[in-house]
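Readers should treat all values here as calculations from the given coordinates under stated rules, not as data from a laboratory. None of these values were measured; they are calculated from a predicted model. Cβ atoms are built from the backbone, for glycine too; each structure is taken alone.
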Structure P
Amino acid sequence: MIERMLPWDGLGHELVAHDGVLYVGGIVPEDTSRDMSGQAEDVLRQLKTLLEKGGSGMDRVLQVTIYATNLAEKPDFNRVWKSYFAESATPARAMIGVAELGPGVKLEITATAAIGTK
């Protein structure tokens, strides 16, 4: 069974669950006036909230894809990343440089996580 949660603007759902796996759609910062560290904090906070709504958590994240408009800001992103993931529970990840994500948007993330507890 596929469960679709939190419809977004008729374009998709923020969360889709299937067979014990939670798929998190693209998350962009709510405050695009912030620098990379601020936007990273924003999207990772949103990710944490969405995971909890879907019955998962940051320690259950399997994979994250990060789209960034300036890869030179990767160290700023990484500093915030490390505050959200314990070293023993870091997911597989990729950071991909892109030309544009929208006005002021520095990054967008998608994620896949296991549902449930350890």
Structure Q
Amino acid sequence: MILRDDAGRVLLLRHSYGAPIWALAGGGLSAAEDPAEGAKREVREELGIGLTNLTLLDQLDEVISSSPHRAYIFTALCIGTPKPDLREILEARFFALDELPDNVSALTQNRLALLSS
């Protein structure tokens, strides 16, 4: 999920698991859960914020860690200040697209490229 603030910066997260890289917000869906509702739920649970202008940017069928995966790539504006849950999310910061940190995941870079396509 590509989340932005009013200045157009993108929200990147550092997770408590995996490599120490910056990534986009995301999460899993419950059985039969609407993808847009799941996106809102994940952001509320992990960052304590709401979303506005939620728009589906793309739907990708991928293989991640040898498993088939369907990703719904949404873009939205954040309502409120992200507060990481400190369980799954350790840090949340906004970055201008031309000032991204060096350690952004390749998956995140590919998904951010969807903004210009």
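Source structure of the calculated read-out (helix-only ellipticity at 222 nm (-39500 (n - 2.57) for each DSSP H run of 4 or more, over all residues; to 500), -8000) within P, Q: P. Tell me which of P, Q gives 16.4 when you compute mean count of other Cβ atoms within 10 Å over residues 25-32. It traces back to P.
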